[in-house]
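Right after this note come the structures.
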Structure P
Amino acid sequence: MSISVKVQKMLWGRAAGRCSKPDCRIDLYEAETEADDPTLVGENCHVVAESDDGPRANPAMPQDERNSYANLILLCRNHHGVIDAQVGEYTVERLHQMKAEHEAWVRQQLGFDAAKQFDDEQYAGMIDTWQRLAHVDDWHEWTSYVLGGGQPNIRTEVFRDLEELRTWLLKRVWPRRYPALESAFENFRRILQDFHERFRMHAEAVGTNNEWLMTRKFYNINEWDEERYARLAKEYDFHVDLVEDLQLELTRAANLIADRVRQHLTLSYRLAKGHLLVEYGPTEKFSFHQVVVQYQPEERERQFPYPGLQAFLAERAQRDLHFGEATEP
């Protein structure tokens, strides 16, 4: 179980991004140069080990508590190694005391901005919920079923979570500290609403326990009518292309959120995991392609890069990748 965005923001913010060892307290970012961005040199250190056989291990501690804020202390790399090598000296009790004293020092000596920290923690909690309901950690897996095979399908569980996410995003009371970050979430919500509704228009439950929703091939008709078949086939192709293009747009919006989180809230957010990517195919050459889709600089300058469904029908052909160009079937 990984450390949540909110827990990391609590840990780093309340420690002012400094090593918690009192005779150290160095700033845990390397200096920014002309060629490089700032680099994190701090580490989220476990008081009670994350594993059952690590330093100060306690196998009876539940897994979710091991990565909680209460069980973490912020240290530089050197002192992380020291406390784990000298467990007799750096006991659980001493590390809790060290953490409390360091955070008290931050509040008293560094002009700690409690209001900003509160807002940042609220944003971080919202990011955690968005990640979970949008299935960000398995984005490549679930979106590949939407984009593969010319018949979009999606797991029912994912579809229900996306429906919950639509409502959840609409109801948010934002701190209004980072307007660009909030606009990125609203942009995502608007795309999600259109993607969700369009997919649902021609979806049917399949599988032993209805665990999948699959786009119904509504051009298959019982009585042959060539004109009607051709019209429905054209409508089906238009529908599939639109659903796939909205999925691509949703991915651009998710990557924009990640960029804005790194810009305003947490420098290291998803740096190790990288951009969200999608996979589509098979193409005419029976190949599959993995790509990262993103908004271009001029698109990112808008408050909401997604212009709404009707405008998007005409604008999608200008995106970095698209499947359809028609504005109507």
Structure Q
Amino acid sequence: MKPTDEQARAWTKNYESGKFVRKSSEFRDVIEPKGTFDVESGRYHLYISHACPWAHRTLITRALLGLEDHITVDVVDWHMNSDGSWSFNPEEEGVTADTINGENSLEGVYNRAFSGWKESQNIGTVPVLWDKKHATIVNNESSEIIRMFDTMARSGLGNGTTLCPPQLKSEIDAMIDSNYESVNNGVYKSGFARTQSAYDEAVTALFDRLDELEAHLDGREWLVGEGKGKLTEADICLFPTLVRFDLVYVVHFKCNLRRIIDYPNLQSFIERILNQPGVAKTCHWDHIKGHYFWSHQSINTYRIIPLGPLEGPHTK
């Protein structure tokens, strides 16, 4: 899926101003009952990085919906290649081989789905949802993948729960959208800004939104729903960014106006999600910390990995 001319012009304008621009996801098919990609146990495979917050969303959703026995997973190396691509290295702790296609890199997986991938000059991102039946990529957009997992759970797979109740869908989508540019992508826009003005704009918007979320969670447990709320996709989409914040983003991405631990409600929110069944085991702190400080050499020239912080979820 190539960008439109209008998207390309907007990308160029933002890039030239020193702003970080995230590329769009290319594969956007949908799993749905009786569709081309039907709901079937064992048919789909997830490629993820434990370091990546977008991939982390999918792994958490898979756990919370009880889909571990229905969707298989492979994990790329946290050492990102110099061109931004991912490789498989089963000799590294917590990393696997490509057990489905036998590729050495994620680029090989993408090239299987689109034979012109290598010539397209794109870089394959995680997560990737692969269809074993048709031997192709279904989707590589995290928010759409977790929604498809919910479809699978509501169709009889997993533990029968849902993270997107129909009556809350519009509220969930609005919350996810409100947090995406300012927080989820905001940390990257701050960290990869190439001008002072681009950084100032991004980091200010980031902390303005964190302040709003702190106030929103006062007296609430979750982001949407009546009363104390209900755990939904909105919470799952915010959590991976927050749980990486004090460990990585405060230092590495210069998001240092405040830490999450300075926000009592946001800190409690993190701890509530970590206490949900199966979530803690999806958090691989060594992959998270090592990846950012080692892989982004343009930010951290000598690849020095800080010893701290001494407190936070990663110490428990």
Structure R
Amino acid sequence: MKTIETKVREALDGVLVPGVTRSLLGMNLVRSVEVVDGKGKIVLASTAIPSQYRDWLTDKAKTVAGELSELKEVTIEFTEATPKELNQIDKVIAVMSGKGGVGKSLVASLLAVAFTRMGKSVGILDADITGPSIPKMFGLRGRPIGSETGILPILSRSGIEIMSMNLLLPSEDEAVIWRGPLMSKAITQFWEDVLWGKLDCLIIDLPPGTGDAPLTVLQSLPVYGVIDVFTPQELTEMIVRKAVRMAQKMNVRVLGLVENMSYLVLPETGKKLEVFGQSRGEQMALACGAPLLGKLPIDPQLAKLCDEGKVEQYTSEVVSAIAANLLAALNAK
């Protein structure tokens, strides 16, 4: 039999936090629930909640809890906490590449969408400060809200939490001309000052290379593992090995490799055309000592959806298989 405290928490799960539209429980803002002699006391964290929304949250929480027959009276209190204290993220995965233009952000986005379809709660931290592309692919233009205690991420159409520098700029065309230390600080703030709440998985889209930003993520964040993205060109092998060795030196597990732009399916015949040369997926996996999660084809429909900000509408058995392989790697000991 459910306790009255459990029933109150279930009721609060229906209260959506303004600005992010995830529940109070999903954002981990319910700090305690106490019921004594029919009198309920609910303590909520005020983290990242603008002051103008606190009265609304108080009234809404009182209403849903007051509908329970076991409660005669309900009081709501707020307490302070940092986002870092509230965030409960099961797995942090970094998507990296030795060079730019290989589709790292695309892979991060497709994996986030695939995991969401599996029923998992997912977020994307766009750590590519000077070249962010995640908001564009998801069609996001709104600005995050928050308070002096934290920032709320933007929620995508399918419920993926997203934080990116492009969401904070006056316009998406604004250039970010920063040196390494400033970029590293911004990434750290996206981790520590953003209220992610409870997530099964946070995917970090790293900038290319092995410089300050990837180093900050691998050293400062609890990264469970990395995924390396590459394309079939011969030059790739040396570059991929650099990225893999960086992760290994940081004692971070390499979960697997994804070969992007591996082939093009000709619509007339169904034949696979290797536009950028013969696939090197298996060879790269052997050289890096990491599993090949899958090979993504060149798909004009996917490119069109990304340009339109509709990446969440894309469906592919190949992407589903890559996500399943990654899930297996996450569960493997």
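All of the numbers you see were taken from the coordinates with simple rules; none came from a lab. Only a predicted model underlies this, so the values are computations on that prediction, with no experimental measurement involved. Cβ atoms are built from the backbone, for glycine too; each structure is taken alone.
With distance in nm of label points 7 Å out along Cα→Cβ at positions 193 and 209 computed per structure, which member of P, Q, R shows the largest figure?
Between P, Q, R, the highest calculated value is found for P.
Determine which structure produced the value 0.95 for FRET efficiency 1/(1 + (r/R0)^6) of positions 57 and 225 (r between Cβ atoms, R0 = 35 Å, to 0.05), calculated from the coordinates; the candidates are P, Q, R. Only structure Q yields this read-out. Looking at distance in nm of label points 7 Å out along Cα→Cβ at positions 25 and 273 over structures P, Q, R, structure R comes out largest. When distance in nm of label points 7 Å out along Cα→Cβ at positions 49 and 185 is calculated for each of structures P, Q, R, structure P comes out greatest.
Computing Cα extents along the principal axes in Å gives 83, 44, 39 for which of P, Q, R?
Corresponding structure: P.
Consider the structures P, Q, R: one of them gives 20.4 for mean count of other Cβ atoms within 10 Å over residues 105-112 as calculated from the coordinates. Say which. Considering all the candidates, the number was obtained from Q.
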